[in-house]
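So, here come the structures, one by one.
Laboratory data are not the source of any read-out in this text; all were calculated from the coordinates shown. Please read these numbers as outputs of a predicted model, since none were measured by experiment. Cβ atoms are built from the backbone, for glycine too; each structure is taken alone.
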Structure I
Amino acid sequence: MSDIAIRVEHLAKRYSIGAGVEPYRTLRETLGQLARAPFGRGRARSAAAHIWALDDVSMEIKKGEVVGIIGGNGAGKSTLLKILSRITTPTRGRARISGRVGSLLEVGTGFHPELTGRENIFLNGAILGMARREIARKFDAIVAFAEVARFIDTAVKYYSSGMYVRLAFAVAAHLEPEILIVDEVLSVGDAKFQQKCLGKMDDVARTGRTVLFVSHNMAAVQRLATSALLLEGGCLAGTGPVRPMVARYLGGHAHARYQAGRRTGRPQILEAQLVDAFGQPVAKPLNTETFGFRIRFALPQSRSGIRLGIGVLTGDGTVVFTSGSDDVAIEVPADAREYEARVMVPGDTLLAGDYHLAVCLWDAGETLDLQEPALSFALEYGPSVLYASGDNRKGFVNVRCGWTLEPALSLVGLP
């Protein structure tokens, strides 16, 4: 019996962009066009441009593996999961899947909006090939996990995005598929529920089932995944142990400044830059000096409850520390406009080394914008006796510990 859960061979997916939509024609217009067709064969037709979302991807995933799929925006991560979930078909190549698949992709897929939460649970179970009795046995656990008991007999079209995702994840994880596929939809929902989902995915993996998940949260990838798959521009750039793949991904996106390519019309991080103690751009600060980050973001519509946060990561994606507006009781105004924040790091906090900055905008219900990494930077040791030994210092932070040293008291009776 093969231990391969998923085998992908030369998978490719092409989409057409800029193609005009064919207008609706009456029967008379259609017949008239057919009659004129012989006389119009030589006319040029406007050709649509094409984009390869995936191009010649081949890989094998063993049963029981937990695979984190990483890559920048437009790398092909979601397209790959849609093909493996049988939501879309490849342009060429094939994927062989051994086992029942449960998937949670973008909000809006998997549930019928006119059906209630209860009806959708049974519908999804039936699609997975489960008997009604088997679904009923897990029903209470699904509802309890999703925390939607009061609304379980309400049509899901009336659910908030957070309620929808909670129920969708609970269904996907509790109906015991052999393969669980989860996209970055866990950015919807509060931090407590996100941790709950990560814990459930951990539990699923420990039962020997296969898990594939896309995430821009490198800490989550390193916590859960046994291996990682890196996509770049629709191609498979690498696969292997998690830390080297995360380091390769973060290093490949290293840049000294972040600037958004276009406005999305949603709360958005527009710019992030490394600055010195006076707010001026700096290329390579000394670790003995105060430095920080200037972050500009936009709220296109008035919205309360927004939070801003940063995370500083090492070269391989290990989180060194995080800091948020909540930590210092700074309230982000609700008015629709652009804002600028400065987050300053005191001197003698970090040791010399290469680091990445992640920046996040969120509210109680969802992650609104996450840039990881937003920028990359290097610290050099400043002139201080603390760092005279240079490479002998281990770790990432300088902790000012309290030390005492004195002669030990002699104990009577001991030699």
Structure II
Amino acid sequence: MSDADGEGVFAPDSDTDSGPLEAARRIDLGEVDPCGSRQAGRRSGVALTAEGPVVGLADGSVRAFDGRGTERWRVDGEGSAITLVPFGDGVVVGERSGRGAIRLLAGGRERWRHDAADALGGPAKETRFFLPMVVDAAVAPGGDVAYVAARRYERRDGGRAFGSSVYAFAPDGTLRWRYDADASPIALEPVADGVAVAYNRCPGAHDAGLVVLGSDGDERWTWDPDREATRRVGDVVSAGGRLVVTSHADYRGYCLADGDVEWRVDLGTPQPDGDEVYTYPNHVVGHGAGVVFVTGNSFPAEGRETDERHPDEQSAFGYTSDGDHRWRASVGGFCHEVADDGGRLLAPVAQHFRDRDPSVHGVRVFDAAEGPLETGRTDGVCTAAALDGDRLALVEEPVAYHDDDGGVRGTYSLWYL
């Protein structure tokens, strides 16, 4: 819970049982190279369907299980299957691969496929960061449209360059529209008759960190925290008819109504002394109960290395829908993504690359209004999560720290409850 200042007394290294994982099934996902000390991006994904969990693997394959953990089907793929969302009677799966495939899989079959590389081009280099990447997917509330964002990166004239597309698909795979930009999208959020798109880097002609598109793919309005900044927006969520975003430009959270700022809060702004460390607010979820922000790693104003820690790094913050602070709690490690449902937040916790403390590995569950609920422990790092009512799914990956005599910790596993 919280004290009078709204500071959570919960800490991830406090003595707890295995929490939400105590009754969960653990399903072996095979062999994969262990993660290292630093985060290297997503290579797994997971979604929950009525039949059970569907998991995307680092080898590009996708496996579906029933509620007892029995495999229902498996489909091969390319690269890594990192983005999954239920759509119709199947699952949209997005790859990080040479083709950047967007696929609808159902019953062990590929119903349709679009390759982002057809519009964006193939990788400029055959290395992971240059592969076309399906960064996010989301389904409209009516279930009749799937929005998908993909991007491609390259080095051009000594600087970063991106090409990206946002797609609107019908259930049968028909492309309704496509919105292109020379910027890097990072998150999607369906809104009334359209979708909000968050862009993290805008080095080209596209110069808006947030774009709201209508049902025909045309721009309704745009917003940006600082058009001079290298990074712009980190995440976006719809809450009570407004949009709440995380700003990587000034490390704040903003609530917007039709492009106008209603309120803002400081989340990871630089410290005034020493290395002037800051932390990015990476994630936000919203409900009628309010909004929750989650921050990431500490970074210094100059360079990448520091012995200092931002006091609000890797933390969750609860706010009312009017921007009043309710609670704060430590998450303990980096979250590649978060999942939410019905006012609860599920945070899969990976490594803290500076402290490299394996005791933080696992999952944290928060209530949007009240704060911390449960903590679950895993040996490896947790990299993907899904939450649907009382059901949760979590991907654990092995990790080997460069300065740890403990060797490889954890296994490639799906946890399902």
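Have a look at I, II and say which one yields 17.5 for mean count of other Cβ atoms within 10 Å over residues 261-268, as calculated.
Values: I: 11.9; II: 17.5.
Going label by label, the one that fits is II.
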One of I, II was used to compute P(r) over Cα pairs in 20 Å bins from 0, in percent, and the answer was 21, 47, 25, 6, 1, 0. Which one was it?
-> I
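Work out the source of -7000 here, i.e. which of I, II gives that when helix-only ellipticity at 222 nm (-39500 (n - 2.57) for each DSSP H run of 4 or more, over all residues; to 500) is computed. Please list the in-between numbers first.
Values: I: -7000; II: 0.
Matching structure: I.
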Structures I, II compared on distance in nm of label points 7 Å out along Cα→Cβ at positions 213 and 229: the greatest is II
